Structure I
Amino acid sequence: MSYLQALVLAVIEGVTEFLPVSSTGHMIIGSSAMGIAEQEFTKLFTVCIQFGAILSVVVLYWRRFCQSFSFYLKLFVGFLPAAILGKLLGKEINALLENVVVVAASLLVGGVILLFVDHWFRKTEKDGKIVVSYPAALKIGIFQTIAMVPGVSRSAATIIGGLAQKLTRQAAAEFSFFLAVPTMLAATLYKLYQFHQYGYHLDTNKLQILLIGNLVAFITAMLAIRSFIGYLQKHGFRLFGYYRIALGLTILILYFSGFKLQLV
């Protein structure tokens, strides 16, 4: 992986991690287009730069992370379903990452759902809650497990989960951001552990690429979060739905036309 390729993937991660468009799906597509998807370091890189993205949440919302212990307990409750399912179905989830049709279909179906989300939860936006309860945190965590299917979008799944618990758009989006912290941190640490377990090592060049990737992801994610919250409050999810549908259809058309899309 070159520094330029790392920069491209880091920007993709930072922009898409907290938007309901699937950062994993976009990085799979990006790394495939650059011909580096099969490299073990690429697989590590696309997971580890999520750490930079989640740091932007901690910086932007640092006051929330200095609140009561119950804030962390709720994040732990929300994190548990993904942690348990990820441990039980790790091999099956990794196998799905290799299927371009799964990624495209997930983008397409998720896009259709986003077209109707604003209508389904229009009352919630006016009278919704802004405080997440423990049962709500658990249910949002269950929604998060759906995002283990590549292309679904962790952000989309958890925000819709929050809306289903009668949270406002902003409250649902912010809890989705917060829940990304333990989830992505655990994924990063586990991927690093696997990388070394398989006998691979990080030399100075790879460490530099990881540091640069995390820094770029951190900066772009901060900008994306600020823009997303403002846009979501004014316009809702419809544009993201159209984007996902267009991208999913494009991938399927290319795939069934014989264009080689080589995933991880």
Structure II
Amino acid sequence: MSGGINVADLAGHVKDTYSFHFPWGHWEIPQVLQTFGISKYVLLEFGAAAVMFAVFIPFARHICGGKQAKGRFWNMLEVFLVYLKDDVIIPSIGSAKEAAPYIPYLWTLFFFVLFCNLAGMLPWMGSPTGSAVVTGVLALITLTVVIAAGIKQHGAVGFWKGMVPHIEGKIAGIDIAKILGPFMFVLEVFSFFVKHVTLCIRLMANMFGGHLMLAIFAAFIPMSAWAIYVWIPITVCAILASVAVSFLELFVAFLQAYIFTFLTSVYIGISIHQH
């Protein structure tokens, strides 16, 4: 697209690659790592996991034996964990006893998604959660946990059978359940899987879209360099817009981690407490 913004080219800057581009050059991921599919996003995911180990292992040592967390950072972390457990996970699943087996997974899910989201706030990095592959795997893991929770509670047959709501009544002496049951089953199963697909799409679209917007604003700066009286106001506006969108992206990073965890908790609760 001559003289304008080629969105396809800009999208390439916020996609997964096998190199990191910096203002002073770029670092190509070694070929031996590329052979095993180690890309930029994979390295950032390993980085997010390493940060989680670096944070939560010391935190566990701080509170082992029932001790209170001391220090502003540890108190802040405890606030996040307690809020998620008491105000998000337990109310969504049903009771503390029912939620207990899933709290570790949901805590891990929240902070992993959060740290992957925040990686995109670092200059010249990127958000792994802006890739449908990453969010798809997270949604698939959640789907597995939800199905396992339902089967644990109701049994394999009871879980799938319980998706159909109880129907009473007769038409011409025939039970309505026998007529509508098969259609309701297909509809409910389809809806069940679509819910988890939307988990993937929602997170990916929000993270990818925000970073694409930042790339578009940045692209206006070199495009307007043909005249100084045009370049100065456009550059100022582009920088201000980028700063505003960056603050919005910071908020979205936390919000999307919360939404993903909240919906996962709700789906587990629905799986345990069927119709």
Structure III
Amino acid sequence: MLTTFYLFLLSFFVISLLMFGVWLLQLKNKNAGIVDIVWAVSFMVSAFVFFFFTEGYEVRQYIVVGLVSLWCLRLGIHLFVRNWGKEEDLRYTQLRKEWGAHANRNLFLFFEFQAITAAALSVPLIWILNNPSLEFSIIELIGYGLILVAIIGEAAADYQLQQYKKTAVKGGICDIGLWNYSRHPNYFFEWLVWVAIFLIALPAQYGWISIYCPVLMWHFLNNVTGVKMTEEHMVKTRGERYLRYQSSTSAFIPWFKITRKKSEI
């Protein structure tokens, strides 16, 4: 049985090859957004790699690999359909402008950084799949339930946004369904997946260390990409409309509308 460190290296090697392939592809089609699809399925890739080199309780292994695959495939297919035939995402277009002549080199480094990040975030799956216990603890069962809620919630948020865009007027803001309670419900439910993985890992040896996953993903989604970049773009393109939406709607965790006095608006 390979150790956690060697399994991490193996996972990184496989994902980095996928990212290298995506980088070569974007050299041809000038669309770096395809990296998002590979990022989405990279955790399923890691789960299958770990499955063949771990010796935990088989029933648990099948459940976890199945749930991770469901999560990754749902998101990957959604991103593929959403981006098929479309122009490059504005995030990557902006990066190309900022990096200028070094854009392709920096995109390569950026893609490979995503590979090592995905491999690092996948480590708790090693501990889960190595868990030999024939019994499922209460906290582990809660984690399984939570990951299903997260997958359904993220799918619902994506579907609602997709339906809104079909009839939306130019410059409109989606505030239907889950988007009425959070400005970024898709990112929230994506983060909730990592909370669930932490709970599932907790009964396993070293599982408590996986708390770094929801903590890091909270930071990435709120302060690096996700919320931060989307908010900047929406304020720039939607202006006062989006500022009003910001003032009344939770940024991340779905919550009731915020009511303010007229003097505060």
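Work out which structure the value 0.97 belongs to, where Cα Rg over 2.2 N^0.38 Å was derived from one of I, II, III. The structure behind it is I. Each of structures I, II, III was scored by distance in nm of label points 7 Å out along Cα→Cβ at positions 18 and 210; the highest score is held by II. Name the one structure among I, II, III that relative contact order in percent (Cα under 8 Å, 6 or more apart) of 19 was derived from. The correct label is III.
FYI, it's all coordinate maths here, none of it is from the lab. Keep in mind the model is a prediction, meaning the values are calculated, not measured. Cβ atoms are built from the backbone, for glycine too; each structure is taken alone.
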